[in-house]
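In the part that follows, the structures are each spelled out as C-alpha cells.
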Structure I
Amino acid sequence: MANELFDQIHKDSWDLAAAIELFHNFTLIHDDIMDKAPLRRGVETVPRKYGENTAILSGDVMLINAYTLLNNLHKDVIHQVQHLFNTTAREVCEGQQYDMDFEKRENVRPG
C-alpha cells in the first residue's frame, strides 16, 4: 500500500511484502505449536486441526517460500534486505524464547 502511494506497485515491493507475510504466518503456526494453542483469532489453529507434524511442515514451507521470494529482489537491494530479514527473524526467535522463559517466572522485569 505504501508503494502505491508514490508509484505503481514495483515487483520488488510485492515480493518483499509477500515474503514478510509468509514469514509472519510461519511464526504464528510455530507459536501455536509451542503454546499448544487451540484457537487463533477464534479459529482452530493449524496444529489443532491438522496435527503438529503437518503444522511444522506447513510453517517450514512458508519460510522457504519467503526466502524464495526474497531471492527475486533486484541485485542492488537483495543483500541489504536479506540481512535485515535475517536479523529480524533471529530477533523473533529470541523473543519467542523469552516468551517461553517468562511463562515459568512469577516476576518479569525489563532489561
Structure II
Amino acid sequence: MYNSTYANPNKVNKYIVNDILEATPQQLLIKVYDFAIVNCQKHNLAKTNAALQELINSLRFTDDKVKEVSIGLYKLYQYCQEEMRRQNYDIVYKILTELRESWLNAFNSLKE
C-alpha cells in the first residue's frame, strides 16, 4: 500500500507513522478497512484494490484453525475487487463496512 519510492521523507507525517508503528495487529486491520472504505467512497479503484490486496495478503491458509475463515474472506475480498472494477461501489462499501463492524465486535468481545 505504501510505496516509499514516491514518498518525500520531508512530507511524511511523523504522527501517522508513529501511530502505525505502535498499532496492534487488530488496530492495523481496522486501519486497512478504513483506508479501503474511504477510497471506495471516493471511487478510487487503485487504492481500494490495494487495500483489499493487503487484506488478502494478511490471510493465513496454513493454520487449520483459521483456514476456513481465510478462504471465505479471500472470496469476499476478490469479489470486492471485481465489483470495484465494475464500478459497483455501493456493494463494495456495504461489504467492507459490515466486515469492519464484525471485526470490531470480535475484538471487543475478546476484551470482555
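Every number in this text was worked out from the coordinates using simple rules, so none of it is lab data. Predicted, not measured: the structure shown is a model, and the values here were computed from it. Cβ atoms are built from the backbone, for glycine too; each structure is taken alone.
Numbers for the structure displayed
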item	result
Label whose coordinates, when distance in nm of label points 7 Å out along Cα→Cβ at positions 14 and 94 is calculated, return 4.6 (choices I, II)	II
Computed 43, 39, 26 for Cα extents along the principal axes in Å - originating structure among I, II	II
Of the structures I, II, the one that 2.6 was derived from, the read-out being distance in nm of label points 7 Å out along Cα→Cβ at positions 54 and 86	II
